[in-house]
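Structures given as structure tokens follow.
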Structure 1
């Protein structure tokens with residue numbers, strides 16, 4: 001019972017992982033590489049949380065096999081850190097590049113784990129990280145133990161660098177989730193450095209896993225999976241609500257120009273990055289009360305609340321934000337748009353069709369102008 005009290009954080013975190021694993025297996029009708037990586041992270045964390053109390057429990061105990069148990073649990077606990085870090089970096093890379101082959105080719109970033117394994121083999125003859133006295137079965141730290149934690153910290157720093165370096169390849173929403181994903185276990189490590197009896201190092205990592213699952217794996221029915229804007233169904237529900245409460249509102253439909261050419265020339269992965277980048281620009285450009293949604297393909301809608309709308313100003317702001325981007329494809333991106341205010345004699349379908357007609361009239365004019373430029 002004393003051990004249960006001492007390691008109650010580990011017990012609760014372990015229980016959370018078991019429940020989360022069951023939820024993932026029961027709710028995941030469609031298998032994804034992302035969920036497989038998250039399950040690997042969950043299993044590795046669970047093993048770490050089982051090993052940590054075991055190293056304390058077996059320390060100093062004298063019974064047949066006690067020395068083996070004390071040494072092996074410490075051996076594995078030192079090894080599990082880089083293993084978990086490799087899986088975490090693989091998870092991050094997948095969400096940025098969506099390419100399992102890249103991760104498999106890099107061996108799930110387990111290079112540091114292999115290096116640590118060989119160091120631990122040397123440790124059995126020359127205690128570098130830790131030692132266990134075969135007579136008293138008592139644990140003691142090695143002279144180079146801190147190097148292990150410095151290497152682990154460097155690995156996490158590299159993960160942060162990798163994330164920020166490739167932040168333009170994914171949604172800012174995903175970047176913020178991963179910053180929390182890393183910050184929580186680092187925060188736990190710092191706390192445990194000040195008091196080794198506060199077992200926050202691994203348990204705080206479980207909170208990071210929980211955050212990743214909630215915000216990255218269990219997409220809500222209101223959200224567009226790719227851009228993290230609202231989806232078409234959400235926009236329709238919101239429009240019905242505004243009509244029912246008789247609030248003044250308007251809509252601005254947008255469609256990217258020549259988006260098919262981007263897919264044909266650069267590939268669909270680049271096309272997805274363009275949609276994500278444009279969604280981020282919409283968030284920056286639209287600051288009024290309302291809702292932004294992706295309604296399909298390269299079509300978007302902004303729903304305004306209020307009587308005085310300035311769609312041309314919004315369009316100008318979007319262009320301004322696009323021109324500030326470094327990505328040449330996004331920088332040169334253009335769009336067509338159509339705006340319509342709701343009126344009592346309109347049905348929602350009629351309002352949408354009116355805005356849609358204006359948008360395609362704009363698109364035809366844009367195409368006509370481009371054709372003239374090519375002839376000149």
Structure 2
């Protein structure tokens with residue numbers, strides 16, 4: 001199979017920088033916020049993570065597509081990214097689980113890609129100048145013409161993407177994680193079921209699997225579900241999911257979380273959910289220069305470090321946290337807030353993805369902590 005006949009494509013950034021490469025996946029033109037992910041594996045999980053909605057992802061690992069794609073590794077029902085940037089791609093994957101090549105998969109889902117560019121140079125530019133809007137095109141090969149169209153694309157700051165991504169229907173999730181993933185201490189968990197209402201800001205399937213594996217009956221509801229409707233399920237706990245865009249403008253989610261806190265139900269937030277919890281507790285958020293996107297982000301506080309999977313472009317402002325909120329984790333690369341909990345009430349959250357476990361299972365204990373919190377509250 002030929003490498004797509006080396007069809008020319010270009011990438012243009014909002015600062016006017018352009019890169020020439022070759023098209024793969026779908027043909028056409030796409031616009032989005034250009035970010036980079038430093039993970040060496042997991043490209044399919046990244047592409048299907050709803051948190052990447054509205055973004056064009058640069059993969060810093062130079063080989064993409066070597067293991068193909070398969071249905072089991074999808075985090076949602078389709079890719080949510082706006083585009084893919086790679087150094088090299090493979091059209092002939094070598095993996096026993098593969099059912100399709102990456103270029104064919106992207107073509108099927110109408111995702112535009114470009115390869116053959118210097119992703120190291122691009123990543124350094126994004127680190128120094130910050131994440132910015134960009135465009136990939138195999139149709140418009142004049143950088144100036146593409147830049148004119150790009151200037152009309154809105155910034156990620158102030159953008160509410162949750163309403164586009166969230167489920168439209170209530171559903172129940174029962175599928176646990178693959179048994180091979182389980183740990184021996186899991187057998188010590190009691191058999192009773194805890195009802196958890198998960199508010200879907202862009203939830204990942206592996207989060208739902210982890211909650212189910214820990215004995216939770218998970219009811220997933222749209223992000224605009226009212227507090228009254230949520231409490232009708234008489235949940236033992238509330239889960240605030242990950243999601244895309246600027247958390248500060250997700251007004252319905254913030255208002256719902258604020259109202260639900262008055263019920264004092266155990267509440268656990270991840271990523272966007274962490275930011276929503278912080279905002280509902282009176283804190284503020286800000287946009288990071290280039291975000292945290294990768295599989296080896298160190299987080300901790302005192303004499304313990306967790307290696308975590310992260311994907312976010314916003315963070316909670318430490319100075320805005322009230323005296324009743326305690327910081328439990330910091331991102332040890334830049335000291336931004338990576339975890340918090342209320343000092344007296346059963347609310348806690350983390351900025352990273354404890355279900356992802358990109359090798360280490362350092363952060364999986366947080367699900368057990370949530371279950372214990374629900375059990376204690378129930379008693």
Structure 3
């Protein structure tokens with residue numbers, strides 16, 4: 001199998017295009033509605049992150065038509081994290097890309113998805129980082145990118161490799177879409193059951209967040225590093241919560257910290273400083289760092305304290321923004337000001353039968369995604385090196 005692999009520089013396999021220069025398109029030229037333009041900030045894992053996408057006018061799109069994306073392109077960060085890239089699927093066909101990006105358009109000899117996955121190999125990412133210039137802000141140009149060596153088998157085997165890997169990514173994406181829908185359903189149920197009430201039903205009570213759950217702040221984990229004879233566990237910081245996982249850059253702490261600071265799948269975590277967010281943790285065992293609350297309760301179910309904490313998040317963000325000098329945060333007394341409605345036992349159980357299964361499924365889907373991603377990342381180097389033979393796979 002390995003003998004069938006060919007190596008060529010990327011420049012021989014693809015057209016490489018830098019985005020429009022600042023003199024051609026400024027941020028001031030962006031419009032509210034029009035054709036989306038992808039910036040470095042929108043490069044996610046395979047797919048683009050579509051939040052806060054800027055747009056360009058029809059006139060600018062026509063004027064800058066050479067910077068249009070089409071299905072099969074791969075978009076790279078030209079500055080900063082130069083090993084980041086996303087794949088242009090059919091839903092992004094016709095979008096634009098900005099000047100801080102590079103567009104790689106594969107030629108007929110190379111399968112576009114194979115090429116994308118090739119650039120997600122850690123060895124390829126290391127090579128790209130190694131040829132970037134600049135110590136504080138690494139950058140890469142079309143010439144350097146064109147020198148990246150690409151190893152590939154015959155086109156049919158490329159497609160088979162891409163098919164195996166993309167099937168896993170497609171399932172991950174499907175789970176994400178299902179979870180987005182489930183979250184919307186949960187919010188609608190919560191709103192209907194609690195936020196549309198004009199009067200307090202019989203036997204219902206008013207309380208606060210601090211009355212229904214324990215908000216335990218994390219530790220300053222630099223004081224709890226693993227000893228020489230311990231295998232450390234990742235530290236859950238704001239970065240990890242925001243990206244939904246720990247990575248090779250995550251710090252480690254001792255696994256022998258007190259159990260109340262150990263985080264497991266399904267735990268509710270509330271970041272109260274910096275990037276305020278509430279989420280279920282679904283990336284395995286780790287240690288809780290300061291600036292994060294682990295939210296638990298001995299009296300109420302997870303659906304109840306999660307939903308109410310999330311309900312107040314926008315107000316907490318507004319409070320933190322208003323008080324911010326360097327990094328916005330909220331104080332614990334804000335939790336005691338956050339009103340909660342506690343139903344009577346019958347209504348509590350009825351609402352719980354609606355919301356708890358939704359949140360359980362969200363957690364299960366995210367844990368499945370973690371395992372699918374781990375499988376993909378395990379298969380990736382083996383498929384790309386020819387260690388796993390795909391020649392007999394029948395697509």
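Any read-out appearing in this document is the output of simple, stated calculations on the displayed coordinates, not a laboratory observation. Worth saying up front: this structure is predicted, and the values here are computed from it rather than measured. Cβ atoms are built from the backbone, for glycine too; each structure is taken alone.
Given -6000 as the derived value for helix-only ellipticity at 222 nm (-39500 (n - 2.57) for each DSSP H run of 4 or more, over all residues; to 500), which of the supplied structures 1, 2, 3 does it correspond to?
Working: 1: -21500; 2: -6000; 3: -11500.
This figure was derived from 2.
Using Cα Rg over 2.2 N^0.38 Å, for residues 69-236 alone, single out the structure from 1, 2, 3 with the greatest value. Present the calculation step by step, with values, prior to reporting the outcome.
Numbers: 1: 1.25; 2: 1.36; 3: 1.58.
Going through 1, 2, 3 one by one, Cα Rg over 2.2 N^0.38 Å, for residues 69-236 alone peaks for structure 3.
For distance in nm of label points 7 Å out along Cα→Cβ at positions 117 and 253, which structure out of 1, 2, 3 has the highest calculated value? Display every interim value, and only then the final one.
On the way: 1: 5.8; 2: 2.8; 3: 3.7.
When distance in nm of label points 7 Å out along Cα→Cβ at positions 117 and 253 is computed for each of 1, 2, 3, structure 1 gives the biggest number.
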